[in-house]
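Each structure below appears as structure tokens.
A short reminder: the numbers here are calculations on the coordinates, not readings from a lab. A quick note: this is a predicted structure, and the numbers were derived from the prediction, not measured. Cβ atoms are built from the backbone, for glycine too; each structure is taken alone.
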Structure I
Amino acid sequence: MPTDCDILVIGAGQAGLSACYHLLRLGLRPERDFLVVDHSPGPGGAWQHRWPSLTLSTVNRVHDLPGMSFAETLPPDADQVPAATAVPHYYELYEKRFALGVRRPVSVRVVCDRDPAGYPVPERGEILSAETDSTGTLRTRGLINCTGTWERPFIPHYPGAETFTGRQVHTHDYRTAEEFAGKHVIVVGGGISAIQLLDEISQVTTTTWVTRSEPRFRDGEFTEDAGRTAVAMVEDRVRHGLPPGSVVSVTGLLLDDRIRAARDRGALIRHPMFDRIEPEGVHWPDGSRQHAEVILWATGFRSSLDHLAPLRLRGPGGGITMTGRLATRVAADPRIHLIGYGPSASTIGANRAGRAAAAELTEYLGLR
């Protein structure tokens, strides 16, 4: 494997593959001009880790990668195929079609401004060193980071959490509803994953749904105008150096047939957040309690950017100030583009961001 390149792409999920496609379109050659590494043992990004019951009929949506349709890789009557099988298969065929030469499993432990011998680089803006777990140190002039969020599940802290005698599970580790049969499950979270899992679990056992704010449901498909509003909201935050926020309050939750059925059987009765966790359940400020054997945290993820910590990209408030056409370029270091951070966190957003990052970074490095 080469150890020097003009551009290093970290991560081969939707964002990384999209960026690679656009680098190819700009005339760069894989394994010579750019390298792509991925820490997973096989293709598929975070999709390969999704729970088995998430099929193509229940998943929110799988967006096409640029240059190759997802539909052409599917068998007839594919609705019941698990997303964890179908999407990795699609990504594998995509990597082969465009001969991307993804190197895996390779984990980037740290990226810093120094050469492999440990001496500081004289001027910021010359060489970045990416130290890996299996291929030594990679030297690059530019970085497109596409590490996503799957590796950083977020569980908020509540007093008494350590005293809970039941089981606490995050969406990251969810497999099947049947494992909770006969146990009362508290589902925490107001996003798409939360109501999907609440729907499944409520069919095999009793549940309580808890969210920080009142969920807002919508009928019909998400409009382009609403999509632009949601993206603009997050983009404005990252351009001002603030941590990205949730966009569910803008997009709303699609009230499809399955969710209507869950509502009709009483599974979507929402409760406000409890104030503390007790050994056998949770406690609300008004003194009420709910006994539970399981707390399922469907509370989202945070950007997996710890390997970039030595570059000190974050501001005092914890956010990274972003710039560029689609807010993928780090304002403090134009060598670095982040896809999957802020407005490019969605799959469709990752496609557009891949194109913008490839164009801006190649121009900055004088590659076109």
Structure II
Amino acid sequence: MAEPREPRTVAAANGIAGDQGFGAVNPPLYLSSTFVFPGFERPGSYEYTRAANPSRDLLADTLARLEGGAGAVVTASGMAAVDLVLGLMGRDDLVVAPHDCYGGTYRLLSLRRDKGQFDVLFVDQGDEAALFAALARKPALVLIETPSNPLMRVVDIRTIAARARRAGAKVAVDNTFLSPALQRPIALGADFVIHSTTKYLNGHSDVVGGAVIAADKADVEALSDWAKITGVTGAPFDSYLTLRGLRTLFPRIEHQQANAAAIAEFLERQPQVSAVHYPGLKSHPGHAIASAQQAGFGAMLSFQLAGGVDAVRSFVEAVRVFTLAESLGGVESLVAHPATMTHASMGAEARLAAGISDGLLRLSIGLEAETDLISDLETALTAIDKAR
């Protein structure tokens, strides 16, 4: 039988019925920390789980196939995945990163810079002049986050990757918000794809993990070696659960983004909302780019409440179907307040520069009925009016 090529089939079936021992349809879970040496000075395919494990390797293989990469490294968290790529940098290297990136990434980059491990330049990558000036400094790495977290800004991966390559830089794209079901950065010129597998890939809010997929085999080997040395590799059970979640990635995200589109259109009509950030809306400034490089618009959106913090408090205390919590990409719908939650560590000045105001809320849309979700939002928006 020919190897499956369609990503949907890879997600659902990679590794199925491959068990040579007992013919298990579902791939077995290998919890062992260590493995037998067949003889003296004769190691087997696996020696120690920090270095390699069959359950983790199957997840890595599936992710590499989905993203079109030469291989992947599965890590213990999404931040470990970001840091694994940064581990390839030297102290004289420059990293160009988005000025409005995820708060945890911003904090990691800033602290690594402050320790003298490399230099960082935070840039509005949608600003042609700013990006040109940044690339003129010959960075070693350009980190892209599109759509951005939480403002859903979209940048052209293909164009930035081409310009970065001419400047001698490698390109890493955080693809957490869309997953390979909706965007494949390597096909657009990226060298690395980063995921918090905690989010859409696992999809059930019960595992923390990450992954880096590389386009080039030499980069895969470098990442694998560094992951072994630092011990950031993911646990076998977490890998097993993530692969189980990955099986339903495509149908999950299709339903979730249909809900998100309906909610974005609903919010755009509400008087309490001053702005809605969702690339699927034709009013979104990045709509054309998103339409060209994405296979869908995803299930993340953010919106600005006209009443500021007081309106935010009334809103989040009134919701019942949405849950006030960090993270995203699970089957349940969540609401987060970036300024006090996911991006609190950026500091007020950096948030202001990025455009993250105190009245901004971020939604991760789940699998609930569209009518229930919109009804819940209506109730919360009405609560704002009642509190005035």
Structure III
Amino acid sequence: MSGPARFLSLDVLRGLTVALMIVVNTPGSWAHVYAPLLHADWHGFTPTDWVFPTFLFVVGNALAFALPKYAALGDGAVVAKVAKRSALIFLLGFLLYWFPFVGPDGAGGFKLLPLADTRIPGVLQRIGLCFGIAALVLHFCKVRGAVVFAVLALAGHWLVLALWGDYTLAGNAAAKVDLWLLGERHLYHGEGIAFDPEGMLGTLPATVNVIAGYFAGRLLLVRGASWETLAKLMMAGVACMAVALCWSGVLPVNKKLWTGSYVLLTVGLDLLILPLLVYAIELRGLRRGAYFFEVFGKNTLFIYLLSEVLVIVMVKTFVGGVTVYDWLFATVFAPLAAPKVASLLFAMVFMLGCWLVGWWLDRRRIYIKV
């Protein structure tokens, strides 16, 4: 019996999100960034706010192909495989924030960086948790149970936000939950206070992005890349966006809180974009340029980790009193163009450098997976 159909368009969407994640995370200077490449300050939506939920959506796409293989092994094996993968992804994210693990001790030597000050939530941590929850819900509760879970997760998250706080940075319930569970020292402080945009409460609605991706991938797997399938996906996308825009009147679209309106808006966009890619690549055979994103899609986790580690190394290493990161931008890129153009050029070159590593791995058929 032949294996399940493989859709290049899904790999391209995964690769596209990784490429964009790297670009938006590595501007040459955060003081000079084009507005679409920045997250919304609080309420609102920019193209950058589309990237992370879409990565969760493609995690769900991949789950549609992997979960039946897990299920054939029995319930115990499913729990073991899902728990292992979820824990490894979470651990990699945590180690990334602890990296480089040691720092100067003030006496010419080195000391172990304290775990007490290491951020616990994060991008990979959220991916690991959302993958694990979605996989177990889909396996044990099936389609109907997953739909019920999605509705309860979105409604329950809204209820907690509404009853135990407000929708401001200082007064939201998500921050209160994280402070109670994890403590101030384990949270992100980039907003000026202890608030983590990848905190625990937002994991529940974020899991809905994964479940939606699973449903889209499952429909493609079962029904194939037919006009009827693409039409169903796009109609579902329009419906999700319509509900999101109506809901946003009482629950603002907010990536950092991961509100239900934000979930439905991003799922709706994904359900419009994915069929367009399927149409162009699978039906029309327009594959020129697809390989570029396919490279990112084949070693997704490794390339993302590589990009993050390289940035940490560059900001922890100094040349003439400034970080290597800042020195490279000021010396190599800033003289080439206007500040925003130079900053974007830095990000693009950095992303292309990561792509070259992925290309080298693909040429040697090396695929690093968790």
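Quick one: helix-only ellipticity at 222 nm (-39500 (n - 2.57) for each DSSP H run of 4 or more, over all residues; to 500) came out at -21500 when computed from one of I, II, III, so which one is it? Comparing all candidates, it corresponds to III. Taking FRET efficiency 1/(1 + (r/R0)^6) of positions 232 and 360 (r between Cβ atoms, R0 = 30 Å, to 0.05) as the criterion, the top structure among I, II, III is I, with the largest value. Comparison across structures I, II, III (criterion: percent of Cα pairs over 29 Å apart, for residues 112-327 alone) gives the highest value for I. Across the set I, II, III, relative contact order in percent (Cα under 8 Å, 6 or more apart) reaches its highest value in structure III.
Which structure, out of I, II, III, was distance in nm of label points 7 Å out along Cα→Cβ at positions 104 and 216 derived from, given a value of 3.7? Of the structures listed, the value fits I.
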